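Pasting the structures here.
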Structure P
Amino acid sequence: MPLPDVDHAWTVRVRWTGDRGAQAYARAQSFGVGAQASLRESDPAPSAIEYLLGALGGDLACGFHREASAQSIPIHGLEVSLAGRLDNVLVHLGVVGEHGHVGLTSITGTIYVNSDADETTIEALWKATLARSPLFTTLSRSAEVSISLRVVS
């Protein structure tokens, strides 16, 4: 099998749909995106911030599984829980006199792994996962990203 183009660019199209929403199209899939950073209890679609955190969690979960599979280590369960904080959400809301910025300043969380492998092996898989994660690498350059590993049985 030939190697993929090393200068590959991923593309999406996003169309505003009205009522604070948009529809994103990526290859043959599409998904709705709600407000930029909603503070409501519920919305018709996840916010852009929630998608970003979900994308990071998906990147790490799939990456961890890939690292484990490459070493024939079975994973019985895996879950990633993440939370992100903006520098000052009041700036995002347009509150006059507020200072700071609207960017993420921190992402914290935990990855829970259930496997028969010993903890040292699981920790090595986690380090390899972080080193090969495009989203972790990108986000950790602009925000404090702290995701702990927890081995569960």
Structure Q
Amino acid sequence: MLRLGDLAPGAAAALLHRHGLTLAPVPDGAPIPGSYWGEPEAGIIGTRVYARADTPVHSLLHEACHLIVAPAEKRASIHTDASESQAEEDATCYLQIVLADALPGVGRERIMADMDAWGYTFRLGSARAWYERDAEDARDWLAARGLLPLAPAPACG
């Protein structure tokens, strides 16, 4: 499983910054504020994403994407649990796969493999199968909110 500490220094912080978010580094062994799943999973409070070096990259992206898909006026009040609907959760998963391509050394193939290894569950059995064949509603949800261009999902690998 790819961890935050495996990334080039500053790469995750720069990606989050482009989306109006702040990466809040947490020291090794310290509790992670706002973590829904518990440590070492990322946490969210307001526009800050909390993570340690041992936080899985898929978790960092997932929690960041919860904030990205949330309306700007709601972000400040988010603490730990951001999802309001299955449609929003699906959009979050889709966007985390897309944003993985913006992190050097990560990419969608790696993030989908890590999502499967962690235990994300999709009707078609894997993150890749869902992304390629069953995620039109998530893509449309994101596009309708200006978070993605209106286009078919790019093929993987």
Structure R
Amino acid sequence: MDESVDYAIAAQAFHWFNPQQAQSEFIRILKPGGWLVLLWNSRRLESTQFLRDYEALLQRYGTDYKEIRHNTTTDHLLSLELPNRPFEHRSFYNEQLFDFEALTGRLLSSSYVPTANDANFKQMLEALKEIFDRENRAGYVRLEYDTKG
């Protein structure tokens, strides 16, 4: 319904949207004075040895990671304009602690890593285990993010 929504919110998903179609839809559904809120986590790449090693693993084994990494949400935001609505940007630190099982699940949930039938799958998991064994503290590693919106 037109102009029926106070808030339109997309968290960790905006990079999948077509910016022009999303812009038209946001304008259509938001009430006058309504808010568009976009949130996403940008993983820190170099603040710890674990993060440097994890990034190197993704660079090595990621099927299309390099292309996806360069297709940032910020680029989409720059092309999005909502009339008569100011743009505000915020960023804050966020982190997640993972044991090896959770880290493996996190890795395998990414669209840009090999699947179980890929020749590099086993090697990727072995490399992940090596990194985890070397860098964990008390059984956990820390993924650091800048949560942006």
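The numbers here are math on the coordinates, done by the rules we state, and not lab data. Only a predicted model underlies this, so the values are computations on that prediction, with no experimental measurement involved. Cβ atoms are built from the backbone, for glycine too; each structure is taken alone.
Computed quantities for the displayed model
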{"item": "Highest-scoring label, criterion being distance in nm of label points 7 Å out along Cα→Cβ at positions 97 and 129, among P, Q, R", "result": "P"}
{"item": "Parent structure of the calculated result 2.1, given that distance in nm of label points 7 Å out along Cα→Cβ at positions 17 and 49 is the read-out and P, Q, R the choices", "result": "P"}
{"item": "Among P, Q, R, structure where Rg/Rh (Cα atoms, Kirkwood Rh) as derived comes to 1.06", "result": "R"}
